[in-house]
Structure P
Amino acid sequence: NPLQGYFDWQVTTLLLAYDLNDPIPGDRPELAHQRRMKVEQEVRDFSLSVVPEKYKQDPTLDWPPEVMMAITRATFERVNKILSEHLKV
């Protein structure tokens, strides 16, 4: 599924944003797992919020570039919000 690779990119991007402010120690894999599960759900939620209903209702439809661009914008908006809320410069 080509969307899986995109989803993985979104999750990794958000994880990096969270890790900038609140790194998880390497000896705490359970915390890393919890964060990943939370971020995966977060990505699902904000991504689906920008997908037009017809694509949610019919999984056989190919998502046009406009939909992918909207998801990309939503991803970067979320990263920006995470960093502005959490990053202490």
Structure Q
Amino acid sequence: MDPRALFGLSIAMNFTSAIVAARLLVWPRLRRSPRSTALIWLVAPHMFLRFIGLSFLIPGVVAPALPAAFAAPAGFGDLATGVLAI
């Protein structure tokens, strides 16, 4: 099978499973929670996952052809978002 098709299928399945999990598990609980508690649960993942963008700045992790004009703003933007989430 074509690698692009596999990649697209992988993204589609991930998106679909995330929607199902959100509708069945996350949304009902957030609706019953006080607003401040619900917002904490929505912001919490960003405290942990937003630092992954810094990997754009590490040589050998990404292809050398990745433009620095993209890597620096994306990496530091993710860092800033993570810090603000904390």
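We did not get these values from a lab; they are worked out from the coordinates using the rules stated. Please read all numbers here as calculations on a predicted model, not as lab measurements. Cβ atoms are built from the backbone, for glycine too; each structure is taken alone.
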Candidates P, Q; FRET efficiency 1/(1 + (r/R0)^6) of positions 1 and 41 (r between Cβ atoms, R0 = 35 Å, to 0.05) computed = 0.40; producing structure is Q
So helix-only ellipticity at 222 nm (-39500 (n - 2.57) for each DSSP H run of 4 or more, over all residues; to 500), computed for just one structure, reads -22000; which one of P, Q is that? Q
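P, Q: which one has mean count of other Cβ atoms within 10 Å over residues 49-56, as calculated, at 11.6? Display every interim value, and only then the final one.
Working: P: 11.6; Q: 15.8.
Label of the source structure: P.
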Given a value of 14.4 for mean count of other Cβ atoms within 10 Å over residues 33-40, calculated from one of P, Q, which structure does it belong to? P
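Among the shown structures P, Q, from which was the value 16.9 of mean count of other Cβ atoms within 10 Å over residues 9-16 calculated? Walk me through the intermediate numbers first.
On the way: P: 16.9; Q: 10.1.
Comparing all candidates, it corresponds to P.
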Computing log10 I(q)/I(0) by the Debye sum over Cα atoms at q = 0.12, 0.16, 0.23 Å⁻¹ gives -0.59, -0.90, -1.06 for which of P, Q? Q
Highest-scoring structure on relative contact order in percent (Cα under 8 Å, 6 or more apart) (candidates P, Q) is P
